[in-house]
Structure formats: structure tokens, C-alpha cells
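Where a number appears in this text, it was derived from the coordinates with a stated rule and is not lab data. Here the structure is a predicted model, which means the values were calculated and not measured.
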Structure 1
């Protein structure tokens, strides 16, 4: 198993535990829904980057080019770490 998958799962579990402690089950469920996309991008970056076909047609043309898997992977980590980054910014600004 890849160390990135293990580390991202530990971060996700930490988020959910903190959400249960501070916000209850509803907040933990909302965080779990939020975590689906970044965990998918980290664990299946090549598969998600290789997708081409019909995208969200309301917002533009279909997806015709593949994304490099490494960029999908990096953006998955960025989105996964956004709550920590936002917390640090909030803590420093107060």
C-alpha cells in the first residue's frame, strides 16, 4: 500500500474524529462527504486524470484532454489540507 494513501486516510480520520467531538454526527457526515473528492484524487490520480468524455455540459465543452495524474494528485492534497490551512490562517489572524 502506498504511504500517501495511508497518510491521507489518517488525515481524513483525524478530520472526522475532530468533527464528531466538536460538531456531532451531522458535522462529521458533512466532512466525510467533503473528503470523498480529495481522497479520490489522491488514491486514484491516474484514473481520474485519464478521464475524458462528457463533463458538466452546463459549464462548457466536454472534456477532451487528459490531465496529468501528478497534477490531480497534488490538487487532491491541496484540497485535503485546506481545512488545516484555513485553521492556521484563522488562528494567526486572531
Structure 2
């Protein structure tokens, strides 16, 4: 009879420990989902900010880049013309 109670107590203790572990895991998984959702939202917000800034920078830089392209093209044309004149003179 005493052995039966020992076994019964042992089984009950193990089941209680497993319940505690299960409950802890349940809480941790809930917290992890919340943290993951928060981290995802921060990434999405950061991406939206980056996209907005990139569009702004591109729109602000476009006129300067067009002028730079025009100036570089003129410089290349002037150099080409200078080399042509030198070649023709030789």
C-alpha cells in the first residue's frame, strides 16, 4: 500500500512539474510572438522612413545630377574636339 502511495505521489509530482514547464513555455511563446510582432513593425516603420527619405533625396539631387551630366558631357565633347584639332594639326 505504501509503495502505491509513493508511486502515486511521484506521478502526481511529475505531472505537476510538466504542467509548470508547459505553462512557462506557453507564456514564453506568447511573449516571443509579441516581441516578433513588435520587431517586425519596427522594421516596417524603418523601411517606410528609408523609402521616404530616398525618394526625397532623389528628387532633391535630380537637378544637380542633370547639371553634372550636362557639364561632364560638355567637358568630354571639348576634350574630344581638342584631341581632334591636335591630331589634325600633326
Structure 3
């Protein structure tokens, strides 16, 4: 594991290129985490399904819960745009 404790957080709207963080992570010898994937794995359904069935605020609450559950040390993390509204 990289001895540098830094992490890089990418926040943006869908289609803004956050997935390219995978390349950055590889170059910097860091792990890559896509929080959208974590949310979908946690909920066992797509983000769109969460919004369609439960509403946008439910997605935001789920995102916050998932964000607070993980350690992001030594990572490049790609999050959705609403991550900035999460409260620790």
C-alpha cells in the first residue's frame, strides 16, 4: 500500500468524467472507489430505481449512509454531486 495517506475526492454530476479517476488512482498507486457502485451494491438496485421508487431525497440519505460507512484513506473516490450535501 502507498505510504502517502492522501486521498482525492472527485465530486460531479453524471457524465462529468469521474470514472477517469480510475486512471489517476493507478498512476498514484491509490485505490479507486466509485460510491455510486457502493450504493448500488448496498441497495441491490440501480440509482435510478431508488429515485423512481423512493425519491431523490431517499437517494441522498442512502448516499450519505454509504459514504459514512467506509474508510477512504489512500483512495481516489468518485462521488455523485449530492455528496457535498452529506453531513458527517
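Of the structures labelled 1, 2, 3, one was used to calculate helix-only ellipticity at 222 nm (-39500 (n - 2.57) for each DSSP H run of 4 or more, over all residues; to 500), giving -37500. Name it. Of the options listed, only 2 reproduces it. When Cα Rg over 2.2 N^0.38 Å, for residues 21-76 alone is computed across structures 1, 2, 3, the figure 1.45 traces back to 1.
Using mean projected area of the Cα convex hull in nm² as the calculated read-out, with 12.7 as its value, let me know the right label among 1, 2, 3. For mean projected area of the Cα convex hull in nm², the value 12.7 is produced by structure 2.
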